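Quick note: the coordinates plus some simple rules give every number you see, no bench work behind them. Please read these numbers as outputs of a predicted model, since none were measured by experiment. Cβ atoms are built from the backbone, for glycine too; each structure is taken alone.
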Structure I
Amino acid sequence: MCDAGELLEVGSIGRAHGTSGEVVVRLITNRTERLESGSKLAADVRELVVATSRPHQDRWLVRFEGVETRDQAEELRGWILRAPALRVANTLWVHELIGSTVREVSGTERGVVEAVVANPASDLLELDSGDLVPLTFVVEFVNGVVLIDVPDGLFDLRS
């Protein structure tokens, strides 16, 4: 598939469901195509190939190729599922932002991204300086630098 360092965690396997080898999968991504039939996912011990999947409440019921019984499904419980990053034009992923330098269009460096914090209005870049920058102010991301255009006074709010 890929070098383990290039894979992103996309979900985890929970309990077995039924007797035909299905398991409950909790995705931590909104990219449900990760669970389409034929999709390959790296897991703790081996690669798994999705045979079937269907939404169930706030999770997914998935059967992997070669997993035909409840006992086989139970052996997968707790495994972490990983996959290569998707390449989507004009899209930034959290893992790409972490560790990036944040610079204003004026040239002032504001810090390094430590985390991306979920927020209903707009996700926030959490900087090593303690500042929070709404993603709506991101203008560009090039070579590990996040260029932002923020309103005057945004960084004075903490004072």
Structure II
Amino acid sequence: MSLSQRLESDYLTAYKSKDAVRLSVLRLLKTAMKNLLVERLQKPLEEGDILDLVAKQCKQRQDSIAQYTAANRPDLAAKEEEELRILKEYMPEQITGDALRALVRELAAETGAASPKDMGKIMQALTAKYKGQYDGKEASAVVRDVLAAG
């Protein structure tokens, strides 16, 4: 089942079961998908496009959580955390830490990257093979570390 079909199915399930939070999150995602479809002049959305939308929504929730926590609003932060938990169900498993470092080393060997100037080569290869499966900031930091270490 494609991600788009899964979102539609879960939307209907949430609607029937009156799960207000899940329904709200999925409704926002469906709206974002429709907006992107209109922007692209009705060209069909690919899995990667939908994953990008989900990742963008996750990032927005994380930013909101940080702001609500700083503003001492635990009630709103908890609501955003619940929405983030729902959104993460639709993201592929994230590559982090040592697994990401090993992957970057492997890609550095494949691409022949040896200096920090070659960072783009590794990031491009990482995006091509593992789009949506890693945090860009973390990956960027790991690539810098690996290339600096030589």
Structure III
Amino acid sequence: MSQETLDRRAAAVIEANKYMTLGTVDADGLPWVTPVYFTPDGRDDFYWASSPDALHSLNIAAAPDVTIAIFDSSVRIGGASAVYFRARAELVPDDELDHCAALYTSRYPELRAYGVEELRPPADLRLYRARATTHWLLVRGGDPDYGTGIDSRRPVWL
């Protein structure tokens, strides 16, 4: 299997899923994970809307380095496909909010479009972005090309 094949597999996992698991830590280093529905912009940028008072948002304000896992939990055991990322998260800057808010809602026909006024103070939600710095793909242990008998991960988009 070529690197290009691994990269295509990783892109397919992102495209096929609506939720990602976002891992954060608080100022004391205590971990927290939460599911958020997301919109990707390429392979590096991932957007979601959250309350700035949500624990993961408070954690991002204190420690912006995050981890992300995207996977389909409904598949049979042994049939998983997943991508993992290390990323740096932030509030989308005001000067990018118009464009990023339109991008965020464009992925979901069932999601109403958020106006930028709904994503700025004093509104209850903000738009966040995680910019991936490292990417991996889950390779199942039984994979005919890269399988080792146990699940592993391979770097993608080198």
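In table form, for the structure just shown:
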{"item": "Label whose coordinates, when distance in nm of label points 7 Å out along Cα→Cβ at positions 65 and 137 is calculated, return 2.7 (choices I, II, III)", "result": "III"}
{"item": "Test item: helix-only ellipticity at 222 nm (-39500 (n - 2.57) for each DSSP H run of 4 or more, over all residues; to 500) calculated as -25500, pick one of I, II, III", "result": "II"}
{"item": "At a computed 1.11 (Rg/Rh (Cα atoms, Kirkwood Rh)), which of I, II, III", "result": "I"}
